[in-house]
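What follows is a group of structures, each given as structure tokens.
Read-outs throughout are calculated quantities, based only on the coordinates presented, and are distinct from any laboratory measurement. Keep in mind the model is a prediction, meaning the values are calculated, not measured. Cβ atoms are built from the backbone, for glycine too; each structure is taken alone.
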Structure 1
Amino acid sequence: MQLGYTILYVPDVPATLKFYEAAFGLNTRFLHEGGDYGELETGSTTLAFSAHRLMQQLGKNPQAAKPEAPCFEIALCTPDVHQALAQAVAAGATLMRPVEVMPWGQTIAYVADINGFLVELCTPMG
């Protein structure tokens, strides 16, 4: 098996896609004509978003993300974490942890997206 995609449940899919384009330089691959589902160009594993209202129609009970108490994180790799962090914050991301070099040599920083999902900006692992 291999991981195919991750879907985050959000209140507003088009606004989320627009934010990810501005904050992280990711392009929209697909937005359903109804605006309830969209995907980003993220390489071999897709990052997708589905509207809360659609999930409720499907019998799910989506909850808002809590960046101060996350249950997961999205990691976006970049060679320049400082620049990526500045771009993300300028686009409306909330700084959660400033740039830091970890003991294993990786540089990281954390932001929360406009929906409260925790996003790690990090250099690739060797």
Structure 2
Amino acid sequence: MEVINTIGRRKTAVARIYLTPGKGEIKVNGRDFKEYFPFEVHQIVLQQPFSTVSGGNGYDIKVNVRGGGVTGQAEAIRMAVSRALVEYNGEFRGALKKEGFLTRDPRMVERKKYGRRKARRRFQFSKR
């Protein structure tokens, strides 16, 4: 098997991953994923596709992720890993799609409008 290259996005985070057969090592931006994501919640999000298809120990993953916050980056990586697993074995598609890992979440931060304090919040109104 050659290297599988996929991309995942969430909010403004973009994750590019390279999946190869190996020992189960996950490197995010050159660091171990447990060091990059110190909170256990984000580590669980990252490993959800493997637990869904039962068997993630046989792959090494190299991740380049940019933009967004920590949660957005973790979910972008989850999407990219799911896409790579489907590319590796098409039988995984049903289980991953059922969990919603292959669906791009389109929700983004709404832009600030002029004459407003935020996207929808107005300045305080003074009657007198």
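Identify the structure, out of 1, 2, from whose coordinates distance in nm of label points 7 Å out along Cα→Cβ at positions 43 and 67 was calculated to give 2.3. Checking each candidate, the match is 1.
Given a value of -6500 for helix-only ellipticity at 222 nm (-39500 (n - 2.57) for each DSSP H run of 4 or more, over all residues; to 500), calculated from one of 1, 2, which structure does it belong to? Attributed to the structure labelled 1.
Each of structures 1, 2 was scored by mean count of other Cβ atoms within 10 Å over residues 19-26; the highest score is held by 1.
If Cα Rg over 2.2 N^0.38 Å computes to 1.07, which of 1, 2 did it come from? So the calculation was done on 1.
With volume of the Cα convex hull per residue in Å³, for residues 59-106 alone coming out at 129, pick the structure among 1, 2 it was computed from. Of the options listed, only 1 reproduces it.
Can you say which of 1, 2 returns 31 when relative contact order in percent (Cα under 8 Å, 6 or more apart) is computed? Derived from the structure labelled 2.
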